[in-house]
Structure I
Amino acid sequence: MKHSCVNLEIERALWLQGIEHIAGVDEAGRGPLAGPVVAAAVVFPRDLIIEHVDDSKKCTAKQREALFTLILEQAICVGVGIVDHEMIDRINILQATILAMRKSIENMNIQPEYAIIDGNSFKHETLKFQNIIRGDEKSFTIAAASIVAKVTRDRLMRDLDIQFPQYGFAQHKGYGTRQHIEAIRTYGLCEIHRRSFHPSALQGKLL
């Protein structure tokens, strides 16, 4: 494993303000044609850092699984929020992502005093928070959340692959790969495909 570029600079600035429980929040699954969007929220003890934690996209699946275990062992608390394909179709993927993030925070055993969120779209009426573009490349806590979200969603998609084996969900996790597009051409859409991503989102991929 290479050394991570993420650090605790953002967290330390908040700790200096007397904020103790800081949740890092990120999501996985905004782009796929099928399956849920999953968010995770993680709070760590002050100054704790786990070597090799990085933006989940920069880690291999094997590395993510190993880090996932370490994160769950060493975090003060972890919350996960899942929004399924039906809700994504109902409220759109942006709102579904915000909802998944809010659920991940609500599902924590300890409610954080502050949240740092990957991206620029999160909203909350009562919790103090900061949106950070490319936060999973900057903050250790957000990067850890990105790993929890990604591993959780990948496991869900492997389970769905057993239910719908013809689509190859275990390999592509619902993203619009050539294999996935060919399966849709052959078998049509299954019940976990996001209807709002079709047909327009699919048409460009079929060209």
Structure II
Amino acid sequence: MHIVGLTGGIGTGKSVVASLFIQLGISVYNSDYKAKWLMNNNNSLKDELVESFGVNTYVDGILNKSYLSGLVFNDSEKLKIINEIVHPYVKLDFENWVTNNLQIPYVVKEAAILIESGAYKQVDTILLVQADLEKRINRVVSRDGVVRKDVVARIENQLPEIEKQKFSDYTIFNNSSLKELAFKVKETHNEILKSIKL
């Protein structure tokens, strides 16, 4: 099975790109969503997180996101520990998911930190979604109802775009209309199909 890794910084619109692939009949695995789901539903994973970060990690069995966010916000070491605990569970879940999608030419694995986490090594092709900085900031401000400086801080915390480009096989720039974005996704889809058949 050919696996396309879909990534992009906050506010680039990678989730919109993912939905456009779904419209083309391609299954998309949302790593960030599944990681959160597993953190709330996999008992072994929950035990490991409590062991590392204490009983406040869960409140009535539900992940205490604000507590964890507070721990890792300025502590890259703690963030690394969380990722090291969670990623093996996501990797296994993804592998099981792939076996249920063997009837299509390729699948897409959507992950915000595909490159940073090292998960890019488990995909065949990398598609990077990019957008102008101001567009990204404005999108996140209106989507999440947060202040500009917080968005800028989150962007500065992510791997620079120029570094991500070094890993990418395809890049989609999402600066214009949904119609144009859909056209670019269709174009990339056709190129991926062509490369698989070669």
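The numbers here are math on the coordinates, done by the rules we state, and not lab data. Bear in mind the structure is a predicted one, so any value in this text is a computation, not a measurement. Cβ atoms are built from the backbone, for glycine too; each structure is taken alone.
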Output -12500 (helix-only ellipticity at 222 nm (-39500 (n - 2.57) for each DSSP H run of 4 or more, over all residues; to 500), calculated) maps, among I, II, to structure I
With distance in nm of label points 7 Å out along Cα→Cβ at positions 19 and 83 derived as 2.8, matching label from I, II | II
Percent of Cα pairs over 25 Å apart was computed and gave 41; which structure, I, II, did it come from?
-> II
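Looking at FRET efficiency 1/(1 + (r/R0)^6) of positions 27 and 67 (r between Cβ atoms, R0 = 25 Å, to 0.05), point out which structure of I, II has the largest value. Display every interim value, and only then the final one.
Values: I: 0.90; II: 0.15.
Going through I, II one by one, FRET efficiency 1/(1 + (r/R0)^6) of positions 27 and 67 (r between Cβ atoms, R0 = 25 Å, to 0.05) peaks for structure I.
For volume of the Cα convex hull per residue in Å³, for residues 35-146 alone, the calculated result is 104, so let me know which of I, II that is. Working shown, then result.
Numbers: I: 104; II: 150.
Clearly, the read-out refers to I.
For the read-out relative contact order in percent (Cα under 8 Å, 6 or more apart), a value of 29 was computed from one structure; give its label from I, II.
Details: I: 29; II: 38.
Checking each candidate, the match is I.
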Between structures I, II, where is FRET efficiency 1/(1 + (r/R0)^6) of positions 59 and 171 (r between Cβ atoms, R0 = 25 Å, to 0.05) highest?
-> I
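Which of the displayed structures (I, II) returns the greatest value of Rg/Rh (Cα atoms, Kirkwood Rh), for residues 131-178 alone on calculation? Spell out each step's value before the answer.
Numbers: I: 1.14; II: 1.01.
When Rg/Rh (Cα atoms, Kirkwood Rh), for residues 131-178 alone is computed for each of I, II, structure I gives the biggest number.
Which of I, II yields 2.1 for distance in nm of label points 7 Å out along Cα→Cβ at positions 115 and 187, as computed?
Numbers: I: 3.5; II: 2.1.
Here the read-out was taken from II.
For which of the structures I, II does the calculation of distance in nm of label points 7 Å out along Cα→Cβ at positions 11 and 43 return 1.3?
Details: I: 1.3; II: 4.3.
Answer by label: I.
So mean count of other Cβ atoms within 10 Å over residues 99-106, computed for just one structure, reads 11.1; which one of I, II is that? Before the final figure, lay out each step's value.
On the way: I: 22.2; II: 11.1.
So the calculation was done on II.
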